[in-house]
Structure I
Amino acid sequence: MRRALFLLPLVAFITVAAWFAIGLTRDPSKIPSALLDRPMPEFTLPPLQGANVPELSADAVRGHVALVNVFASWCVPCKAEHPVLMRLARDKRLPIYGINYKDWWEDSLNWLKELGNPYTAIGYDDQGRIGIEWGVYGVPETFVVDRDGRIRYKHIGPITPQVLAETLLPLIERLEK
């Protein structure tokens, strides 16, 4: 009995180490979303003050294939993905809607003035409540929403040219047919 008690910490350590080792092999950008293939949450957010864009609501997103991008001015990866979003917005393939997440509106407005505004509408989610409904873990996160308002894909992290070309655009083209 004493011998078993002596081995208990060793067994516990090996179990925890194995659990962490398995976790380290997973790709953090592939966290499953409970919202995939389900309707997006019903929501209405006020517009980002001073950005000259309308409020953002579920009704605005429905009716066409769209991207919903969750961003913040304090987010370094958001700044890295911004040129990709600007390029996509200039292409006018689809509307890009922004959810400004847990940010100061003045900082967001300055950020958009400096980098450009790729968004058709921007909802201001200063408390992060709508982000919770969308299942947002952090920023940036981008959702592909179909015409019926169903979430078809969730991308965690910055959108790179490679992600856009190999994942998002092929999916968008399939959904637009």
Structure II
Amino acid sequence: MEVMRLVVTGPVGAGKSTFIRSISEIDVIDTDRDATDETSLLKKKTTVAMDFGRLNMGEDMALHLYGTPGQARFDFMWDVLIRKAHAYILLVPANRPGEFRNARVISNFMRQRTKAPMVIGFTHLDCANAWTMENMAIALGYGSPLIKRPAMVEVNPNEYMSVATAIMSLIEHLL
């Protein structure tokens, strides 16, 4: 059986763990711990190493989903997880512009380590104060027509079909 490795990355609270839980066919293995820094203002628990889920894509292929921690102090795990990835999705919370800079840091980190295709998934678009996808693209550094934009999709990590659509977009870019 062929295994494809998909990394789900992004800032704290972007929806990475939820994304994987929404689509995984197995109980997700996680390393969630109580948040002890400013993250605790956003959520009670946070990923400190990785999340792992699995999705069968037919009899001959499985998709392994690896979720990264969102905090830069765990960037050694970003490095471990991206090394053998076939593709990755960067989740960016549209309602928290303070995280756009962190999303750029993560994106640059990943691009330095892999040539694997990337899709940007914008989350929390239904929240108050959410930026438009176009404005977020500009904030992430894709405002110039001279810079090639990765595929960008709206994704609700809580909804199976939304996550499945984002994964299919990523697989299309992979193939």
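Values in this text are rule-based calculations from the coordinates and carry no lab data. From a predicted model like this one, the values you see are computed outputs, not experimental measurements. Cβ atoms are built from the backbone, for glycine too; each structure is taken alone.
Table for the structure above
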quantity	calculated
Among I, II, structure where mean count of other Cβ atoms within 10 Å over residues 85-92 as derived comes to 24.4	II
Of the structures I, II, the one that 29 was derived from, the read-out being relative contact order in percent (Cα under 8 Å, 6 or more apart)	I
Identity of the structure behind 3.6 (criterion: distance in nm of label points 7 Å out along Cα→Cβ at positions 13 and 61, calculated), options I, II	II
Comparison of I, II by distance in nm of label points 7 Å out along Cα→Cβ at positions 5 and 157 - largest value held by	I
For -11500 (helix-only ellipticity at 222 nm (-39500 (n - 2.57) for each DSSP H run of 4 or more, over all residues; to 500), calculated) the corresponding structure among I, II	I
Among I, II, which structure scores highest (criterion: distance in nm of label points 7 Å out along Cα→Cβ at positions 149 and 165)	I
Per Rg/Rh (Cα atoms, Kirkwood Rh), the highest-valued of structures I, II	I
